[in-house]
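Before anything else, here is the set of structures, which you'll find just below.
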Structure 1
Amino acid sequence: MAKFDADKWLAMSAMIVSVGTLAALSYQSLLMRDSERASKLPYLYISLQSNNVNGNILQLTNSGIGPALIDEVHVEFKGQTYPTDAYDFIVGQKPDFAKSGLGVDKIQKGRLIPAGVTIQMVEAGKTPDALVGMLRLFEIAEVPREWYVGTKTNGGDKAVLAITYTSVYGQRWRVRSDRIVPDSL
């Protein structure tokens, strides 16, 4: 068996250092890729804004740092799924409510919601009846329970708006009006 001389020790040490460097660079590349993906994540939520200045607005906000591409929009109500957005659902369910003058910004498949943008899906009037109408029809997790109790709209069947969306990397989520946090799909 041959003895290890200084040259062989130096060569073995260089090889071990090279393998260690390769492992460190591979791990650093993985971290950079994950960081890049995380820097493009959208985060959608559904809320209801109600005040005397702007009225009552059902809105969709992307508070993430990347755009969201809408894949699907539907409303779940009384065990059925309606392939429609909030505005068309309101018009179909409450035609008289719709006659009071609703504003709309449609959310539909293929629409891109940039980071930091709020879409006013349905703008109902500034009257208390408009707020009651929205609360009676939709379950919205972002709305304080006191609003439902105070307007006597708690309980009963309520519609749930569900929006499926994708990040630029193909990651998919679904946001529902009855949940605050989107579900990863």
Structure 2
Amino acid sequence: MARRASDWVCVAAVATAHGIRGALKLRCFTERPEDAAAYGPVYDRHGKRLFALEVIGQSRGGILVKAEGICDRTAAEGLRGTELFVPREALPDLGPDEFYHSDLEGLDVLRLDGARLGVVRALANFGAGDILEVMADDGRTVALPFDRETVRTVDLEAGRLVVEPPAELMPHRPELHGAEAAR
């Protein structure tokens, strides 16, 4: 059976090697970092089984793991940047207003007035809160805070987000702000 993106969720990425015995430092995308190893073996983005993980410690921004079959630093360094996926069915059921970051990718982004802004490209967190990366229809990349003030509605069924971008993040464009702005 062909692998569909919606069947898989990225739980972590290999940040770097740790030590000389093949341990990995993972950057985790789960609510609790240790959960990245809790859902069974991890797979690459093509659905190929990579290895089972065993948590051996905590690190700033992630966890340290021992990976089945990775026994030295050279092998561990070769995995740097590798995204680690698990099948969606291995994850716990979500509550009514919960979703996985990967569920947002590809959703249409609309402004409160219904005007289309673009498409969600990614959701990232660089330490100061979640950032929604939007590929705007005019070709720009727009970074919006992913908070309730900015993101008013997440409608997975309809395939869209409704946002009210902070004015300072949006360029002054008359066609986006009405006839009064053009004067």
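Any read-out appearing in this document is the output of simple, stated calculations on the displayed coordinates, not a laboratory observation. The model shown is predicted, which means the values in this text are computed figures rather than measured ones. Cβ atoms are built from the backbone, for glycine too; each structure is taken alone.
Which of 1, 2 yields 19.9 for mean count of other Cβ atoms within 10 Å over residues 20-27, as computed?
2
Please state which of the structures 1, 2 yields 1, 7, 14, 16, 14, 10, 7, 5, 3, 3, 3, 3, 3, 3, 2, 2, 2, 1, 0, 0 when P(r) over Cα pairs in 5 Å bins from 0, in percent is computed from it. Computing P(r) over Cα pairs in 5 Å bins from 0, in percent on every structure in 1, 2 gives 1, 7, 14, 16, 14, 10, 7, 5, 3, 3, 3, 3, 3, 3, 2, 2, 2, 1, 0, 0 only for 1.
For which of the structures 1, 2 does the calculation of mean count of other Cβ atoms within 10 Å over residues 44-51 return 18.8? Before the final figure, lay out the partial values.
Details: 1: 18.8; 2: 13.0.
Considering all the candidates, the number was obtained from 1.
Suppose you compute relative contact order in percent (Cα under 8 Å, 6 or more apart) for every structure in 1, 2: which one lands on 17?
Details: 1: 25; 2: 17.
Checking each candidate, the match is 2.
Here helix-only ellipticity at 222 nm (-39500 (n - 2.57) for each DSSP H run of 4 or more, over all residues; to 500) was derived from just one of the structures 1, 2, and that gives -10500; the source is 1.
I have 19.5 for mean count of other Cβ atoms within 10 Å over residues 68-75, calculated from one of the structures 1, 2. Which structure is it? Display every interim value, and only then the final one.
On the way: 1: 19.5; 2: 13.5.
Corresponding structure: 1.
Can you tell which of 1, 2 yields 0.7 when distance in nm of label points 7 Å out along Cα→Cβ at positions 12 and 28 is derived from it? That value comes from structure 2.
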